[in-house]
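Asks: Scrolling down, you'll hit the structures one after another.
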Structure P
Amino acid sequence: MDFRRAFPAMCNLLGRAALFLILVHSVVVARVSAQGPKKTSPWPTLSGNPPLVIARGGFSGLFPDSSSLAYNLALQVSVPNVLLWCDVQLTKDGVGICIPDIKLDNATDIATGSFKDRNNVYFVNGVPTRGWFSVDFTFNELANNVLLAQGVYSRTNKFDGKDNRIFTVQDLATTVKPPGLWLNIQYDAFFTQHNLSMRAFVLSVSRSVAVSFISSPEVAFLRSIRTQINPKTTKLVFRFLGQDELEPSTNQTYGSLLKNLAFIKSFASGILVPKSYIWPVDATLYLQPHTTIVVDAHKGGLEVFASDFANDVPFSFNYSYDPISEHLSFIDNGGFSVDGMLTDFPITPSAAIDCFAHLGKGASPQEKPLVISKCGASGDYPGCTDLAYRQAITDGVDVLDCPVQMAKDGTPFCLSSINLLDSTTVAESSYGNFTTSIPEIQDGSGIFTFSLTWSQIQELKPAIASPYSSFKLFRNPKFKNAGKFLTLSEFLALSKNTNSLTGVLISIEHADYLGKKQGLNITDAVIDALSKAGYDTQTSLKVMIQSSNSSVLMRLANKNNYELVYKADDNIIDAPNSTIENIKTFADSVVVSKESVIPEIQAFLTHATDIVSRLQAVKLPVYVETFSNEFVSQAYDFYSDAHVEINTYVMGTKVDGVITDFPKTAARYKRNRCLGLGKDTPSYMQPVKPGSLFKYFGG
């Protein structure tokens with residue numbers, strides 16, 4: 001993948017409508033009623049109803065915040081009662097507009113357009129701030145000259161401009177027609193200083209359009225409108241900022257106000273708090289015990305909404321970069337549930353609430369996909385260690401894998417790479433000078449497994465893989481050197497004693513080099529270990545032997561009880577039918593890369609190939625690798641959510657299995673209640689349509 005985050009810095013209403021007919025889902029479905037499938041588990045929310053999904057500026061995780069594209073996509077892929085969030089700013093002539101920041105240059109192109117010289121310095125909550133402010137422009141000036149832009153620089157700017165006009169609050173309500181509208185009033189005091197009345201605007205607009213919620217971090221503002229707002233139609237919510245920040249009208253910190261929920265209840269029906277108020281993290285980004293804020297607020301009759309959910313902003317290593325896991329910890333933890341979640345990616349809480357919450361351990365998985373580990377749960381622990389394998393088993397993996405390497409003394413063992421530098425601390429050991437270059441194996445130098453005996457290798461510490469460390473995304477650093485390596489025999493014994501597994505996958509690579517240059521017959525070593533472990537005479541566990549070398553698989557052709565798996569390179573997508581038919585002569589199934597199935601350019605999907613159907617046509621099951629949870633490993637089309645990616649490959653391209661370093665994510669996907677619903681499948685469990693985004697921005 002040409003990883004994203006490095007791009008340089010849309011259409012009239014009819015064009016937008018055309019986009020959303022094709023944009024995301026391969027099947028256009030009506031939003032299902034009452035949040036899809038029936039629920040049986042009660043919700044510990046204040047009302048007893050499922051939590052609400054609040055889309056901050058629409059689907060702002062992909063499109064410019066508060067744009068037509070963002071709002072419409074939020075409606076397409078969320079629960080039916082999704083609330084659209086609008087951060088209200090006032091123009092010079094008193095028009096309420098939806099822009100996420102008081103500084104227009106943080107969310108529009110105003111700094112580079114015809115108003116580039118009209119910046120100013122104003123005090124915002126007592127702090128002198130330079131920028132472009134709505135109070136200096138009429139609505140017509142902004143509507144005719146300024147376009148919304150992606151304000152989070154780590155996100156793609158491919159959808160900036162192209163007629164992303166600024167919405168008024170009334171336009172949002174009447175043209176987009178959201179099921180519910182949430183107005184956030186962040187800077188009432190600022191606008192008052194500029195002789196603009198946010199109070200008058202909010203009271204006026206609430207009489208002309210349906211407003212479900214009004215939030216503000218300013219006590220005085222909420223108290224000023226409390227008696228003028230009908231609580232049966234519109235709820236007032238006090239928004240907490242950082243615990244050490246001062247609330248401007250009381251001059252108290254938000255942390256001190258949190259201790260007086262009875263006072264909050266006197267003017268609001270709920271509170272909106274950063275998610276760290278509920279689940280704190282320590283300085284190393286590991287979760288601390290949850291607070292009692294939700295339970296305490298519920299006891300006082302206050303709803304609790306949590307903010308700051310963004311799939312592309314990692315929160316805690318405990319979630320293993322899985323945003324569904326994070327959302328579930330706020331709504332399905334056995335003790336409490338927030339009443340709603342404010343998110344930049346509304347598809348994820350929609351699926352968490354409707355498809356994944358309250359599954360329980362008894363939820364039956366669907367048959368496909370087969371979940372195959374990649375060096376065990378190597379996203380959580382160093383690969384091919386006892387910890388990684390036991391975690392994969394706990395996570396519900398179907399097939400446990402062992403990439404076999406050979407030690408100098410002929411001991412076969414499990415390790416992700418023949419090069420010890422890739423997954424151990426050998427460079428820091430007394431064997432750090434064993435470096436050599438072997439072009440037949442790889443470009444560049446390495447310290448190879450066959451240069452050390454098994455006892456010497458056992459002296460080394462494992463090293464967790466961090467394939468996306470260049471993006472500052474690291475895996476479970478607290479356990480980065482934990483666990484111990486296993487011989488192939490130990491791996492087979494562990495697997496045989498695990499009732500939940502359906503099979504094992506043994507990978508054999510570099511067989512020719514090891515045999516001819518090192519005198520190590522890896523294929524015989526594997527056959528011998530399997531035989532001694534009793535795998536030739538048992539039927540409870542499927543034995544899968546994988547190799548990219550057809551001669552290795554041909555050598556095993558007489559092993560009728562083994563599934564022979566051919567690992568194909570990316571050129572297979574251009575292979576003629578004769579080549580595919582030839583693969584069938586020596587293999588029972590095929591492993592291909594994700595990009596062989598759905599290629600991408602600049603982290604956008606381009607199209608789906610026919611390689612899966614062609615292989616399946618000759619009765620070759622297709623397993624795809626490698627599925628990771630880190631959002632930078634996924635195309636933008638998947639919304640930084642590993643479940644969306646897996647679902648697209650399984651439901652969209654019909655792959656038979658997924659190979660993953662985070663088996664918990666794939667195993668839980670198989671158990672979600674939104675699968676197998678046919679035409680009633682909710683939109684947030686529909687596969688994305690490859691190529692829609694890429695074609696739209698002119699790729």
Structure Q
Amino acid sequence: MHLVSAFISLILIIHQTHSNTCIAYASYPGNETDMTTLLAFKDKMIEDPQGIMGSWNKSISHCNWPGVSCSRRHAGRVVTLDLENQKLVGTIAPNIGNLTFLRYINLQENRLQGHIPEEFGRLFRLKTLLLKNNELGGEIPRNLSSCVVLKNLNLMFNQLIGRIPDELRYLVERKLANFYVSENNLIGKIPIWLGNGSSLIGLSLGNNDLRGQIPTELGSISKLETLNLHFSNLTGRIPSSIYNLTSLAFLDVTANHLHGEIPIEIGNHFPHLRGLCLSYNGFSGRLPHSLPNATGLELLSLSVNNFRGNIPANLGSLRNLTSGIFSVNQLQAGPDGLSFITDLTNCTKLEMLDFGDNKFRGEIPASIANFTDTLRLLILGSNQITGNIPPEIENLNGIQVLAIYDNDISGKIPQGIGKVQNLTYLLLWGNKISGAIPSSLGNATQLLRLVLHHNQLEGDIPPSLGWCRQLQLLRLSYNNLNGTIPKEVISLSSLSNGFEVAQNSLTGPLPLEVGNMSQIVHLDLSRNKLTGEIPSTLSQCVMLVFLSLEGNLFEGSIPASLRTLIGLEYLNLSRNRLSGKIPIYFENFTVLKALNLSFNSLEGEVLQAGIFRDMKRISIIGNKGLCGGIQELRLPACKVCHTKNRRKLPKLKVSIAVIVSFFIVLTCFIVV
């Protein structure tokens with residue numbers, strides 16, 4: 001019994017303690033201050049579409065409001081404000097500085113505007129300030145330096161201006177671990193005092209207007225793991241001191257004006273390296289053959305530089321590699337040709353592989369089929385690759401983009417290409433590929449772009465391509481295709497970017513279904529053997545900017561219905577058998593830059609308004625029946641006799657009416 005009593009007493013004591021705590025909480029002076037400040041913050045919000053602040057009112061404790069957490073030791077004092085990704089619109093109330101117990105602020109992923117309040121400088125307990133991805137402007141407040149225990153400062157993806165304040169050096173020299181200000185409009189040079197950041201782990205300054213050279217002092221940040229300086233205006237070389245940062249995991253200097261060679265031992269300098277991004281600079285020399293020693297590499301981006309020589313051997317040892325981007329350099333294949341592709345099939349996590357626009361020779365190995373289903377993008381375009389497309393390509397089940405354009409590939413497109421179900425881009429233009437377009441491509445129903453122009457393809461356009469209901473661009477120009485244009489294909493409403501079949505031997509009429517391509521921008525049917533009249537349904541293609549029917553056998557007049565195509569900038573109807581007059585609605589095509597009606601059988605007066613005022617933008621030669629127009633065209637004057645007769649016609653009609661009326665009246669008198 002005594003034990004039970006003691007237990008009950010203990011419960012009562014705990015309850016009483018809790019009650020006393022509640023009483024103390026209710027009367028704590030900071031309680032009202034923090035609640036009032038939060039309500040002021042709420043008042044500054046114009047939009048709260050997800051309603052996270054809907055329950056912010058005095059009916060419940062502010063410590064229970066969504067996004068708010070309070071201290072356990074200091075009742076009623078707010079320590080956390082977390083409103084990330086709530087789509088809030090408004091400004092940050094300056095009196096947020098009254099929340100002096102705040103340790104964590106997360107307002108990322110909203111649409112906050114205005115300036116960052118200087119009152120943040122009063123938050124001397126603040127450890128984390130996250131304002132990424134808003135619309136904040138103005139300068140970075142200098143008195144943020146008063147937040148002496150700040151460890152994480154993320155201001156990325158805003159509209160901040162000015163220089164990085166020198167006062168922030170005091171944060172860097174204390175406890176600041178992550179300093180992220182990328183994607184703003186900051187100017188000036190990279191501060192050399194950043195090199196004093198003994199606690200810095202992440203430094204992201206990219207996509208600003210920072211100029212000058214990368215300070216050598218950055219090589220003193222011994223704990224640095226992330227260095228992001230992409231898309232700036234930095235010049236010079238990467239300082240040798242940077243390669244002493246053995247903790248570095250990510251180095252990104254993409255899109256600057258840097259030059260020089262990369263140390264041959266770079267793969268040994270960075271044992272923890274996971275991302276190396278050097279693209280869009282002026283780096284030169286050979287690719288370091290120590291790269292495979294950085295076995296943790298996931299992202300390797302070296303495109304658009306002046307690297308030369310062979311691909312390093314044993315890249316296949318980079319088992320964590322997800323992206324290898326080597327395009328637009330002067331790289332070559334070794335004596336074993338493209339055998340490095342076989343080696344790379346060991347990279348079982350590889351998603352993107354781009355060797356485009358280099359000087360690679362040799363044939364694509366059949367081992368390409370050994371890439372795992374993770375490979376989504378393979379670019380080998382603009383090289384000197386020969387041989388056939390290996391039929392094993394059908395095993396690339398995960399591939400979405402296959403680009404082998406602008407090479408010397410011969411042979412046929414493998415019939416099994418249609419088995420690549422996830423294929424969205426097939427870019428094979430500029431080769432010597434022959435044979436028919438595989439009908440199996442109709443099974444690649446995810447296709448967005450099929451680009452096969454400038455080859456030696458022959459036969460019909462497969463009607464099965466009409467199954468590709470998402471196809472946006474079809475380019476088959478400059479081949480040896482024949483037969484008619486399948487209505488199943490030209491009726492694809494998804495075709496918006498272009499339908500191009502120029503310079504083939506296509507015959508028959510242009511199907512009426514052409515009008516289904518209501519979003520088409522570029523339509524090129526020139527230099528074929530198409531016959532019949534221009535279908536009036538073409539008027540439904542109201543988004544057309546470029547239309548060329550040049551060099552066919554179209555006849556009849558230019559349809560009056562085409563007056564709807566007011567967005568045309570280029571129109572070529574030349575070298576057909578068109579007759580009749582030039583439609584007057586051409587004068588209203590205000591954005592038309594070039595009009596070619598030459599070598600037809602058009603007749604009548606040439607218009608003088610709109611585009612017809614500028615002879616440099618029109619061509620009408622080879623139409624013997626045309627007359628008039630502006631003087632510069634030097635056409636014969638139009639005969640006026642027909643015009644005079646038409647003007648006398650109404651008077652003649654009036655005279656006849658008067659005579660008839662006279663005889664009717666006369667007859668009435670006779671009857672009477």
Structure R
Amino acid sequence: MKPIWTPLSSQLEETQIFQFKSKIEKKYSVELKDYESFWSWSVRNIPTFWSEWIAEIGILFQKKGKSIWNRKEHFSETEWFPGFEINFAENLLRKFDQDLDRVAIHFQPESETSSPIHLTRHEVVQKVFLLQKHLIELGFIKGDRLAAVLPNSHTSILGMLATTSLGGIWSSASPDFGAKGILDRFQQIEPKVLLVADGYFFKGKAINCTDKWIEILSALPSVETIVVWNFLNPKNSSSFDILKSWCEIKNKKCLSYDAILSKDLASTDKSVQLDDIQFTPITFQDPVYIMYSSGTTGLPKCIVQGAGVLINHTKELILHTDLREYESISYYTTCGWMMWNWVASSLFVGSKLCIYDGNPFYPDWKFLWHWISKEKISVFGTSAKYLAVLETETSNLKENSDDSTFSPFANIDLSNLRCILSTGSPLLSSGFEFVYSKIKKDVLLCSISGGTDLNGCFALGNPMLPVYPGELQSRGLAMAVSIFDDEGGRILCEKGELVCEEPFPSMPLYFWNDSLGEKYKDAYFSKFHDIWCHGDFAEITQNNGIIIYGRSDATLNPGGVRIGTSDIYTIIETFPEIQDSVIIGQDYENDVRIVLFVKMNYQYELNEELILKIKSNIKNQVSPRHVPSLIFAVKDIPYTVNGKKVELAVKNTMEGKAVKNSNALANPECLEEYKNFT
């Protein structure tokens with residue numbers, strides 16, 4: 001297979017990853033001829049790698065220990081940076097005592113629903129100082145939880161900074177979650193403070209959440225104070241007034257986020273500086289974030305993560321993404337997805353953080369891309385699902401054009417865009433071809449994969465390497481990633497279980513309310529002893545890249561042969577008649593049969609001719625074993641709120657099993673239709 005993009009030799013030597021590699025070669029007198037040799041060195045010398053990295057980037061420690069890790073007998077019990085003390089927010093704000101008038105955060109709400117907001121470094125420091133001041137007055141201390149349900153915005157970033165500056169624990173969800181979905185998460189962690197917006201915008205509509213907040217507060221007795229941001233209409237305090245009246249009856253405090261900042265800004269000395277913010281020290285065994293698994297069975301797992309997350313994020317942002325201080329970065333995400341936490345760490349680099357909230361196709365697909373152009377965004381991240389829908393939207397435009405050379409992006413200046421990131425689900429080869437043929441030829445397209453569990457990546461982009469369609473470019477530095485067969489043997493150029501053989505700084509500290517670590521160990525270490533098994537069905541290619549075929553629990557096994565769903569999705573994506581699809585393996589007559597569900601594009605229908613064509617293409621292009629036994633048309637395909645296709649929910653529904661955590665789904669109502677296909 002030929003690469004679809006290759007870095008120029010002059011570009012390669014200017015990358016931060018190449019320069020860091022060169023420093024390692026010189027200091028340790030080793031020859032690292034290519035990236036693969038650098039990766040191999042890093043996983044053989046894990047403590048040394050991380051020691052060099054924190055020194056390279058200047059991590060701010062309030063106290064230093066003597067060793068990088070305490071590698072315990074079991075992977076899950078390893079302690080990172082024992083004896084070190086740090087403050088998470090202090091590191092994110094480390095550059096905010098210089099270039100004070102430089103825009104640090106830019107917030108663009110959906111279309112023209114409200115005006116964009118620009119915050120300079122100095123304004124960020126002022127607002128964090130004021131928010132911290134009020135948290136201190138509320139008695140908020142190290143270890144307390146602040147739970148937030150906010151749009152992806154400057155407010156969520158400021159709230160996280162104020163929380164972590166005091167050693168508090170930040171946990172967030174998206175306001176489009178239902179009340180039960182939010183309670184399933186926050187009831188487990190018992191937050192002291194709740195930070196919410198009065199609502200959010202989607203497809204041009206203002207969606208008020210006041211009633212939902214009352215329902216949630218009624219079921220969260222641990223919350224002593226709710227702080228409300230008037231986002232929908234800053235000049236209308238009716239939502240806040242309703243909540244305040246309710247809180248007075250229930251003996252809870254209700255504060256206006258807007259009033260906190262506007263009132264105190266007027267009385268606060270304009271000379272507030274970074275040094276005026278209190279930065280409470282924490283160890284690397286203290287929590288910073290509580291994240292939630294997006295599984296579809298049982299309550300979400302509450303995954304507790306510490307400051308090691310930042311250490312790993314900086315490696316991924318600076319080395320694997322080559323992010324620079326003078327650049328702008330944006331990731332289309334919600335506060336309920338780990339990519340929010342990931343991109344927030346770009347503040348450490350000093351880059352401008354550009355935030356977009358709302359529907360990316362409102363009022364049309366062009367709005368987001370004109371914004372990317374206007375803000376001169378260098379790194380733009382999104383999901384594979386978004387790119388697939390964008391391809392459909394723009395291909396429809398081409399079909400309506402008489403110009404055979406028509407390009408929907410031709411009039412959008414993307415000269416500053418040098419890197420596109422994609423995650424959430426595997427980006428198929430057709431997605432790579434779409435980006436390079438329609439969006440931009442000279443761009444580094446990085447398909448990245450890891451997850452909420454590690455708040456980072458096992459495999460990701462690499463500015464040193466070529467891009468091959470359908471592949472993730474490389475394993476992450478100091479991530480001892482391998483592919484195992486069922487017996488636990490390493491395999492190459494074969495499909496198997498993606499594992500990590502050694503601990504990493506962003507590994508969970510523990511699961512909340514799992515004092516013996518039983519749930520933690522069962523989640524990742526039940527298949528292979530002392531080896532993290534991630535649950536992805538994957539392959540290391542001859543290019544030393546990674547192909548993710550899907551979740552292991554969604555792997556098909558007809559006739560005892562393991563088949564990744566990605567093999568079939570790749571073929572289905574070539575059919576213009578089909579908008580989306582989901583594949584499951586149904587237990588049938590002591591075997592497994594493949595069942596394919598398709599969502600048809602407008603004006604098309606699933607008929608016998610198309611069914612035969614689908615089966616023929618799969619048989620000829622993949623194998624006879626991949627051919628579905630049954631193909632059905634459905635109205636919709638289920639996804640999690642983070643854009644992940646959920647084959648297991650469909651399988652459970654078909655087999656009459658309960659989908660216990662349907663709140664993790666963006667469209668759980670669509671599962672009703674699948675009950676008809678038992």
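Asks: In terms of volume of the Cα convex hull per residue in Å³, for residues 380-539 alone, which of structures P, Q, R is highest? It would help to have the intermediate numbers written out before the result.
Replies: Details: P: 119; Q: 88; R: 142.
Once volume of the Cα convex hull per residue in Å³, for residues 380-539 alone is tallied for P, Q, R, the winner is R.
Asks: If helix-only ellipticity at 222 nm (-39500 (n - 2.57) for each DSSP H run of 4 or more, over all residues; to 500) is calculated from each of P, Q, R, which structure is the one that comes out at -4000?
Replies: The correct label is Q.
Asks: If Cα extents along the principal axes in Å is calculated from each of P, Q, R, which structure is the one that comes out at 139, 93, 62? Before the final figure, lay out the partial values.
Replies: Numbers: P: 86, 52, 51; Q: 139, 93, 62; R: 73, 64, 58.
This figure was derived from Q.
Here, each number is a calculation from the coordinates, and none is a lab measurement. None of the values given here were measured: they were computed from a predicted structure.
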